[in-house]
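Next come the structures, one after another.
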Structure I
Amino acid sequence: MRGGVFFYPKMTSSDPIQKLLGRAIQGVHSHVVPAKALENLTLAVAANRISLAPHTIWQIIGHLNYWWEICFAIFENRPHAPAKTAAEGWQETTSPPDQQTLDLAIQTLLQHTQLAEKWLQEQPDTLSNLQHKYGNGFELLQTLASHQSYHLGQIVTLRQIQGDWPPPSGGESW
């Protein structure tokens, strides 16, 4: 996200599991706020292949979007091709073609987190009744929230290595 205001959506649920999952998805407490981790991310930083790092920031963003899309396909009972190998969740290109494409991928990721929060708040019965290899919908959201937190931490580390952290609005430096 290039510039922007960060906020924590109001938690409307009194259910502790929903609150915990919502906080993990939103980046509250020990997680990184997704918009903050991606704030003012430039094409050069996103595409830079750091020595010994397996992926660029661009590839990590694509990887997160890939898995969120599968998650929502499961929630909506839409057909989706499950990944047969871990490599299928990673795009081969290390760089977006331009800043606009990067910004669109970032916006998509932020929309995915908003959609996950919406499912959590508005469809708890559907999530509870969903049965999948990952368990029910809450378990799938927990998996994706942890997955996102892990990879956003990688993005922060890659930005730190490149001298591009903290973002203009500030950020933790751990």
Structure II
Amino acid sequence: MSRTYEEKISAIHLLLGIPEDYATRRKLPVQEECTDLQAAGKDIFERELYMDAQTLQSWKAMCAAAQDEGIELQPVSAYRSIEYQQKLFEKKLSSGQRIEEILRVNAAPGFSEHHTGRALDLTCPGAECLEESFEHTPAFAWLMQHAADFCFYLSFPRNNPQGFLYEPWHWCYQGK
């Protein structure tokens, strides 16, 4: 990771009011942005979706396997740049949310697994997006049983050491 990358992250954090000890306190590594993104179709909002190549290959295989068992996995989000993550924070701050509240739900720019092109936020037909209730769907049960076969893991289970709210929708490809 280059010094320029770290300086960019620090400048964004200063602008957003993110505490200097954020990464240390939250036990989060800096996440480098993927430089080899692959087009992966569209998300449920019809936005272009991008992933790194290995993640995309495994995602397609996982979707096919789920489909074979009558489960439809739908992507809500995948790759997000540091700038995109910054805009999410700015939007929430301008709506009156405090930085502490935002940091319980979103990783600070530079620390999101989404930067890597390996993280996916998922849903399924009939489920509310990015809600804890996703854990009560057949899709979530299928993921808990089979996602590891495709090298995807639930990043933020209940009481995770990073201090994020439980995110049953957030899965990250860890590679073979």
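Here, each number is a calculation from the coordinates, and none is a lab measurement. All figures in this text were calculated on a predicted structure; none of them were measured in a lab. Cβ atoms are built from the backbone, for glycine too; each structure is taken alone.
Each of I, II could give distance in nm of label points 7 Å out along Cα→Cβ at positions 22 and 62, but the derived value 3.5 comes from I.
If helix-only ellipticity at 222 nm (-39500 (n - 2.57) for each DSSP H run of 4 or more, over all residues; to 500) is computed to be -11000, which of I, II is the source? The read-out was computed on structure II.
So Cα extents along the principal axes in Å, computed for just one structure, reads 45, 36, 27; which one of I, II is that? Spell out each step's value before the answer.
Details: I: 45, 36, 27; II: 48, 32, 30.
It was calculated from structure I.
Among candidates I, II, the computation of distance in nm of label points 7 Å out along Cα→Cβ at positions 86 and 102 that gave 2.6 used structure I. Taking relative contact order in percent (Cα under 8 Å, 6 or more apart) as the criterion, the top structure among I, II is I, with the largest value.
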